[in-house]
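A.B. asks: Got some structures for you, see below.
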Structure P
């Protein structure tokens, strides 16, 4: 996911692993995706919906 986001000119991207395989992804210091909130790994369509504003 990090490479996918950075390849589109966004970043820096940071991933943080938590309990039970949960993780958060932040882009430019803002939460971009949370597996904890969604309960699943993102599909490419989910990544395309991330707001980088």
Structure Q
């Protein structure tokens, strides 16, 4: 149940935020915050490496 959040590998300008399972409703706001920080080039408040699509 660890979501994928961040840029899509090999797809410039495409961002991913899915895989929250049944907790998507409660995790949606923080996911939006972290994704917006990454998209703006800011350092996210959380280490996003564990949520990268490249982990597969």
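A.B. asks: Using relative contact order in percent (Cα under 8 Å, 6 or more apart) for the comparison, can you identify which of P, Q gives the largest number?
C.D. replies: Once relative contact order in percent (Cα under 8 Å, 6 or more apart) is tallied for P, Q, the winner is Q.
A.B. asks: Further question: Using the calculated result -5500 for helix-only ellipticity at 222 nm (-39500 (n - 2.57) for each DSSP H run of 4 or more, over all residues; to 500), pick out the matching structure from P, Q.
C.D. replies: Working through the options, I get structure P.
A.B. asks: Given structures P, Q, which gives the highest value for mean count of other Cβ atoms within 10 Å over residues 1-8?
C.D. replies: Answer by largest value of mean count of other Cβ atoms within 10 Å over residues 1-8: Q.
Every read-out reported here was derived from the displayed coordinates using simple, explicitly stated rules and does not represent laboratory data. Everything numeric here is computed off the predicted structure, so don't read it as measured data. Cβ atoms are built from the backbone, for glycine too; each structure is taken alone.
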